[in-house]
Every structure is written in structure tokens, then in C-alpha cells.
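Below you'll find the structures, each written out as C-alpha cells.
What follows draws every value from the coordinates through simple rules; no lab data is involved. These numbers come from a predicted model, not from an experiment. Cβ atoms are built from the backbone, for glycine too; each structure is taken alone.
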Structure P
Amino acid sequence: MKIPYALPYIDDQEIAELISTLKSNWLSRGPKTAEFESKFADYVDSEYAVGLNSCTAGLHLAQLALGIGPGDEVITTPYTFVATANTILHTGAKPVFCDIDPITMNIDHTKLEKHITANTKAIIPVHFAGLPCEMDTIMDMAKSNNFKVIEDAAHAVYTRYKKEPIGCIGDMTCFSFYTTKNLATGEGGMVTTKDEELADRLRVMSLHGMDRNAWNRYTEKGSWFYEVIYPGYKYNMTDIQAALGLVQLTKLEEMQSLRNKYSEMYQKAFSNQELITTPFDSSEHTHAWHLYVLRIDFEKLFITRSEFIEILKDKGIGTSVHFIPVPKHPYYKKLGYSIEDYPNASKAYEEAVSIPLYPSLSEEQVNYIIEMILTTVNNSKR
């Protein structure tokens, strides 16, 4: 049995929409992108949405739109994909890491205050695996200390904090539509905001810094003339990506129900195991279950995590590790960061194994994954 770590959930609906888009002869940013932006904004209860070519682009532009640059500090979690921190460096600002909560694996909101300085301009909370951060505390802290909140929601399409969709809480929220995400367009991202001025800045900066009149220059009502008002970037979404996104958005509830079902099977199977810790969940929030990350006490096994992963690979099961903490990477070590300063992130990394969780799995495959993991752990106890 071959079970890849992740697969997209694509069928004839996406194929038909792509063919329609190709036949329209409008392949870059156009009507499909505008439609996807509008429908996605409605889905997350936001006023505005700006389609981009990645969540990374969104994080970068969101900070630039707020005027973040050299001399500023941006607080985030060390337990994230390195793109979160890289985009802070791209602005010239300094990443400041706050350790994670050992249970939720999200940024520890109780430790945030000690990282706030006069140079703090923003915080980027990351909704790890699809579980929302404690946004009430974060938003209150931002208001009282006069800094902004840019949510990294790469994992959090469908997530709700209490009853509010992620996408309408922070000053800006950045989503990913990478091929493994809950809503996939191959590559792609979106920034949502309720601030029209910020949305306008994002649009200008995402297409070379051309003024708003340039967006329609290839339509019947458009003009060849444009002006560059900012040294911008080529970060825009295309209609090909948006065509996929529009179909995926209509299927999101269906896809999510399968993720929920399989995550419940995993929770039930692993929750009472002595050497396995299951992901935290809360009835107060809605978890998107983008990832299912087991934490295994390898110190009590006679095999290492790498050996565990190889055993599962030999049994036809793909896995991954989320994440290598940012301070462990050589470049960040050169900047003076040390993983020893973030003991909860360090411990989580040493124990983490991400197992397959996606809609195109079958119950038979999920049960096989459960059986192989339990067998491997139980046969490897010291």
C-alpha cells in the first residue's frame, strides 16, 4: 500500500474550470481573480481580499503596507516554516521570537509581553496546523501597545476562533493555497483585510507599483497609460490559479468534513497511548486540521525519529516533520539566534511526526496508518 504524505483533491470540476479559463484567453490576473477575491472575502467575513502568488508574498506585502522596515521589530513564533521569519528580514526589520505553548504548539500569548519593546511594530501569530491562536489576548495587547497584527493563516482556511472566521480578526490575514493546503491552487495566496486603504496598497505593490488605473489597461475600457507610484513586486495571482480556487472553495465543506472524520479516527486511536501525544483541540474553536502532528516520546523507544520515519516509509506510508524551528537553521544561527532560548519549540520539534491527512485518503488507508504506527511504537519500547 502506497500512501503519499499529501495529495490535492482534484476532480473533473477543476479540470473543466481550467479549460474554460484557458479558452477565455485571459490567463494572468483578470475576471476570475476578481471573482475569487470577492467570494473568498465573503467566506471569511472580510471586506477586502487581494489574490497573490503565495502566502509568503502576502506576509511580505502586509508588512510593507504597514510601513515596517529597518529598525523595527516583528514578533512571531520560532515554530513555523521559515518563510514567516524570512519576510520580516526582507523588510529590513528584526524577527523577535516568542516560544510556543507546549500544549497548543501556537505562540505562547502569556509570554508575549516580555518581548514587546518601543521598536515593536507588529506581531505575526501563526495558526499552527489549523488551530487558532488566542486572538483576543493578542488583539488586546496590540491595541494597548499600538502595534499591528498580521495573521499567518497558511494552515487556517476554514479555521474559526470562537465563532469568528480566521480572516476577519487581525489587521491583515495571509492565506496559502499551496498544493498541500486545505484549499489548493498549486501556488497562490490571499490577504484579507477590512481596511480599504491597506487593500489598495497591497494591490499596487503586488503588480510593480503601478497605480490602480493600470489594472484594467487590457480591457475595452482600459488605457495603455499607467504610472508607477511605488517600486513594487510581481506578486499577483493569475486567473489560472483563481479558476482552481473558485472550484475548491465550493468543495471546501466537503473536503473539510473528510479531514474532520479522519482526524477524529486518529484522535480516538492515539489519545490513550502512553508514548504518543495527540494534537490539541478545543470545542470553543473550529480546527482546520491542515496537519495532523503526533508527538512521540522517542527517548523511551530504542529507535530514533529518523528510523521511525523510515519504517513507515518501508510500509508504504509517507510522513513529514512540521517544523524545523527557525532558530535551528544555519542562517539564523549566524544572526545570533539559538534554539536553546526556545525550549518548548525545541522539544516539540524533537518529538513531532506529521502523518497523512487529506480528503482523498480512504478509511481503509487511515486504519492501516493507525495500525502501522501503533505496531511500530509498541514494538520499539525500551
Structure Q
Amino acid sequence: MKLFICIVLTIFCNKPIWGQETLLCKGNYWTEDEAALMMKTFASEWDDLPSWEARANRIRRGIIEGLQLENMPNISGNFNTIIKGTKAMDGYIVENIAIESFPGFYITGNLYRPANNSETHAAILSPHGHLKNKRFTEYVQNRCAVLARMGAVVFAYDMVGYGECTQVKHDIPIAMLLQTWNSKRVLDYLVSRPDVDPERIGITGGSGGGTQTFILTAIDDRIKASVPVVQVSAHFFGGCVCESGMPIHKSHDHQTNNVEIAALCAPRPMLLVSDGDDWTRNTPQVEYPYIQKVYAMYGEASKVANVHLPLEKHDYGFSKRTAMYNFFSHYLKLDNSEVLSNEGYQEDFVTILHEEDLKVFDKNSSKPKNLLHGNKAVMKYLDVDLK
């Protein structure tokens, strides 16, 4: 079956699937029809739990090796945390936060936490995508504040090159490595907090934040529930260097795509949110059934779900957020009674703060003295070989 499908793709699509001159799979790497055929090829590689787990281990190793994660500095703790501008809001607290990712490089963001701090809480990582205003936008503030009022500690953090994370440009060749490492460090920080229950950790992001969501979930089982939004696609591999700029999908002995990477979440709970106006338009017919079969192998078919919104576009809008609220409420044991009414989820209690009020390093504050400056300085410090 594998050989037959590869021959068909080579002849009719003029695309030598297993022997391309580059190991990078960028953007619309396959057509939708090619991707559907490739999903059949992937499915032919396994037919029971042991054979799936063998494939899953190869895919996971491909991510780690492709990102060169094992070459990153050996750091435990040492967050050198900076917290400023604590603001008490309606049922939640917002803090401006920076933690050190590795010596000289800082992750900037905001920490949203419940006003009631008398117990341990679930924690949720909130990476953002390439949509306008990034972590400062209303849809990020809304989802973080609502989750905090539901009882979660939420860390919304900048993509590299955006917001306050301007030590490098977003087009740095190792953007995928930096963002994945940053996510891992945010996770390290959250589980180190005495107010966080390490058995109730979630992650969610839309678009490029969705990519960060399923990559971290695939390689770190401390994530207990995952909601990648408008990003998991069989044919689209991400259009930015931060999503497809390093060889995580392909090596000299394997090929995969973001569907299988997302499936590495199994058997932990996962919600796929898709829409009808982007590369997730086929999720109910192509991507979701494949992932369902993986979960069924574990006897956990009920733990994966898809909310498909055919009339909606590529965003993390209100209906997508409400699906996520429901999912995390159930699997992370959050209390949604404070944000529910007869009309559904309420977000009108959220105060949308100005960008300047959310910054860690404003015009009156000094940055750490050990900052690395520029792509070359960071690449030299990490000594990453992309050849």
C-alpha cells in the first residue's frame, strides 16, 4: 500500500514524496488530495497499539532531533523571575512577568491567576499566533481572564520576535527551537509554583499558537489536556519559519505531518477546533478520523473531540473559546459557575488592558544586564548547527 500510493503521487503529482531534496516541509507541502492519500499511507504503517507506539516514538524522536532540543543548555530552575504591575481585577489577578529561558534570553508575558489563592490550581499555557496584536489582543486577554476566573493559573507569553521578546527577529532560523524551548520553560515554571497542581496542566493556542500547542504536547507528557485551534492539517505544515523552518516532519527514514504530531497527545484529552475557511476545512473527514483511530487503540476514544465551525474563519473567536472553556472545565476540573449564565459563557467582566499596562519592561524599567542581543548572538551562544 505504501509503495503504491507513493508511486501514484510521484506519477500524477510529479512529487517524489520520500526523496525530496530538502527535509523541510513548508506551507501547503501537499495538495489536499495528496494529503488524503498520505494519511492512508501512514495508516498502513500500524494496525495495533504496539505498532502505533513504535511509529509514535519515531515521530517524537524526529521532532526532538529536528529541533536539536538535546543540544540546549542543561537548566533546572533558575528562572530569575521578574513580576511587575500586579493588578486586581474582577475575580482574577493579572501580573506582568518575565522568566529566563536560558542565560541571557527572556520569555515575556502575563500571568493571569484566580483572585482566590487559598488552594492549588490547574495551570494553562497560552501561546499566541501571528494574528494582530499578539498576546495583547482582546481574544488572548479574554480567554486568559475567563480561565483564571474559572480557577486556572494562565501564562500568556510572546512569540519570539513579537511583543517584548525582541532580542531576536521572528525570522531567526531557529525560531521553532526557541519557541518550543520557551514553551517547555514556561511549563517548568508553572509546575514549580506552589499554587499549581502539576496533574492539571493544559495548553491552548490558535494558528501559530496551535502549532506550539501540539508540538509541546507531543514531546512533554506533563501536558494533561491540549486544545490546538485552527491549525492541525494534513496538507498544510505551517507557513512560517517558526512552524516549518526546521526538519521535524521528515528525515532520511521517516515522513509525517501535523496530524500525526497532534495524535501523539493520545491517550491524554485533546480538542481539535477547526473552521471552514482555512486549511482545517477537512478536519471532520480527514484529520479527525485518523486521530480517533489512534485514541481507539488506547481504548480512550471519548477523550478526543472536534468542534468544527464551517461558517467561521481563521481566528480564536468567541465560539472557539467557549468550546475550549467547556473542555478544560471538564478535564482540568475547573469551576465554570462564575462565568456561566442562561445565555452561555460570559466575558463581559473582563477588563481589556492597554498594551502598555501589560508590558514587563516599560519605558521606566531597566532590562536585565545579561541580555543577548540579535540573531547572531543567540545563535552563537546556543551553537546550533543547521547544516
Assuming 47, 38, 28 is Cα extents along the principal axes in Å, for residues 268-371 alone as calculated from a single structure, say which of P, Q it is. P
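One of P, Q was used to compute Rg and Dmax of the Cα atoms in Å, for residues 108-179 alone, and the result was 12.1, 39. Which label is that? Could the numbers behind the result be given before it?
On the way: P: 12.1, 39; Q: 13.6, 44.
Answer by label: P.
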Which structure, out of P, Q, was distance in nm of label points 7 Å out along Cα→Cβ at positions 84 and 316 calculated from, if the result is 2.4? Q
